[in-house]
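Readers should treat all values here as calculations from the given coordinates under stated rules, not as data from a laboratory. Values in this document were obtained by computation on a predicted structure and should not be read as measured data. Cβ atoms are built from the backbone, for glycine too; each structure is taken alone.
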Structure 1
Amino acid sequence: MAELKLMTVDDLYISPFVARRVYNEDGVMSWVPIERNVNPTGMPVVDFIARSLAEGRSNMEWIARQLGCSGADLQGWSRAMTGMDFREFRRAYLFRVADDLMRYTSLSIDEVARRSGFCSASLLSQQYRKYRNRTPVEVRQSIRQPRDEDRYKVWG
């Protein structure tokens, strides 16, 4: 029997970006729309969870209620599908969103926290210090490359 491949954050990731900055041959900047894949797996329940996380709705009980299941059911699904409990998976997903927003936008840390689902800059900072041993500002400085800032426009 074939072993089930666990889903990763990358498999379920929905980009927060709606447009990409480009320059024509004369150096004039414009924005090119990016099609957001809001159904990354084609599985309605899994895609609902991914969309909820992408929209900053990361409360496990809320997601479970919307799906008509219990928090324990959602935990079981998460463990079976990703190898992580829901809280671990959610944290990894939210870190990915926050990292992208910090790298590619000039949004304030407060706004990055709000848009990524961490709710507040203090919670974002607490989680980065606890799990990455760095502050969000330190992470932003370490991952941003030349010309990254404001490379993309964010939804909403």
Structure 2
Amino acid sequence: MTFSPQLEEIFAKMLQQYPEGRTRSAVVPMLIYAQDEVGSVNRELIEEVARRCKVTPLQVDEVVGYYSMLHRKPMGKYHVQVCTNISCLLVGGEELYESAKKKLGIGHKQVTADGQFSLEEVECMGACSWAPAVEINYDFHHFVTPEKLNQLIDSLKRAQ
């Protein structure tokens, strides 16, 4: 699999950080960086990361199945994740998720027809003290209301 020169440089530095026999620790960050460049985690990517980290493709596939931030199909340019775990749920997380579904016209792990937005209902983001929480790509938003989320989505639409 071919990656950009910039990603190849990141991978080379990353693998140098781990002592011999510990490169399996690079599996998750490599998958995240590669997913950002490629768009999703496919079989070819799994095999490439396995080869570079000196683990089996099955071990990498298990990691992909475990972590919700890794996706086997492409998500939208703006991936909206709404936490509905207990802390967020108690202060409006479910209403926030329902509002996002209505605003975007899509459901869980679906992508808008134009490919600009995807939506995902997620478990704990570790932001319980600032609930309800939303993550859009890698940007966290805390104490989010349906109105605030609508404004965020509208601002992203205008930025296109």
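Can you spot which of 1, 2 the value 1.03 was calculated from, given it is Cα Rg over 2.2 N^0.38 Å, for residues 14-69 alone? Going label by label, the one that fits is 2. In this comparison of 1, 2, the computed figure 2.1 for distance in nm of label points 7 Å out along Cα→Cβ at positions 22 and 62 is attributed to 2. Here mean count of other Cβ atoms within 10 Å over residues 6-13 was derived from just one of the structures 1, 2, and that gives 16.0; the source is 1. Assuming 3.6 is distance in nm of label points 7 Å out along Cα→Cβ at positions 30 and 118 as calculated from a single structure, say which of 1, 2 it is. It was calculated from structure 1. When you work out relative contact order in percent (Cα under 8 Å, 6 or more apart) for each of the structures 1, 2, which one comes out largest? Of structures 1, 2, the maximum of relative contact order in percent (Cα under 8 Å, 6 or more apart) occurs in 1. Structures 1, 2 were compared on distance in nm of label points 7 Å out along Cα→Cβ at positions 102 and 126, and the highest value belongs to 2. A value of 0.95 was derived for FRET efficiency 1/(1 + (r/R0)^6) of positions 54 and 142 (r between Cβ atoms, R0 = 41 Å, to 0.05); which structure in 1, 2 was it taken from? Clearly, the read-out refers to 1.
Between 1, 2, which one scores greatest on FRET efficiency 1/(1 + (r/R0)^6) of positions 46 and 110 (r between Cβ atoms, R0 = 30 Å, to 0.05)? Biggest value here belongs to 2.
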